[in-house]
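Below: a set of structures, written as structure tokens.
Read the figures in this text as sums done on the coordinates, not as results from a lab. What you are looking at is a predicted structure, and each value in this text was computed from that prediction instead of being measured. Cβ atoms are built from the backbone, for glycine too; each structure is taken alone.
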Structure I
Amino acid sequence: MKIIELVNYFRNKGSFEEFCHSKSLNLSSEVIEIYMEKPFTLENDLKFFEIEDTEGRREYIVNNVKYYNLFDFFYFLEAIEESTSGDYKSLSNNEIANMLLSYAINNA
């Protein structure tokens, strides 16, 4: 799943519970984290891991592939919530995805 697809899913009222179930993620996890391989681009696939597995590491290696933490799902869901009202409501899903990726690259 790419970041634009994730944004689209949640901006169209997708369920966090259904999402976690579809990705075999533990809903009782303290935090679900969103990772990506470098270089960060809109075309890269996202990976989702429970913090109990990653232990909050910035870099996480699975099957000899190094993934980098973009942000956690709480941050992502707050950003999606903000994007559905106010100043951000008129932005496209692609623009929101670009903003999120830019945040991950520059601020995280």
Structure II
Amino acid sequence: MKIDIIKMLIIFDEQLPLSNEEEGSYWFKTSRKDNLIITCAISIYESTTAITLYDNSEKAIASLHFKNCSEINVLDEKRKFLEILHNEGNGRCFISLQGNPIFQCTEEK
């Protein structure tokens, strides 16, 4: 999976201690002004990504899991906007860490 970890560190507030560079797993977290928390768990070697949205009581209210990810791109550092692409090129998901909608996924057939 193709990813720029430095750019991910720029758009997320923090890298969580669960990250393990040797295993190719990274955990990121950001807090929004509306008190929502977004975490992103990435496994480079397994080509998986999980995005979870929490409310201010830290209860998960939404979660997206992606298999066969080919790349994660930071499209706009200032607006904290990224995209997740599927290996076979038939799906993509946009994640907005600050704006709305937070998740927008499309699948082409």
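Per-structure values
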| read-out | value |
| --- | --- |
| Value -12000, calculated as helix-only ellipticity at 222 nm (-39500 (n - 2.57) for each DSSP H run of 4 or more, over all residues; to 500), assigned to which of I, II | I |
| Parent structure of the calculated result 0.35, given that FRET efficiency 1/(1 + (r/R0)^6) of positions 26 and 42 (r between Cβ atoms, R0 = 25 Å, to 0.05) is the read-out and I, II the choices | I |
| At a computed 30 (relative contact order in percent (Cα under 8 Å, 6 or more apart)), which of I, II | I |
| Per mean count of other Cβ atoms within 10 Å over residues 2-9, the highest-valued of structures I, II | I |
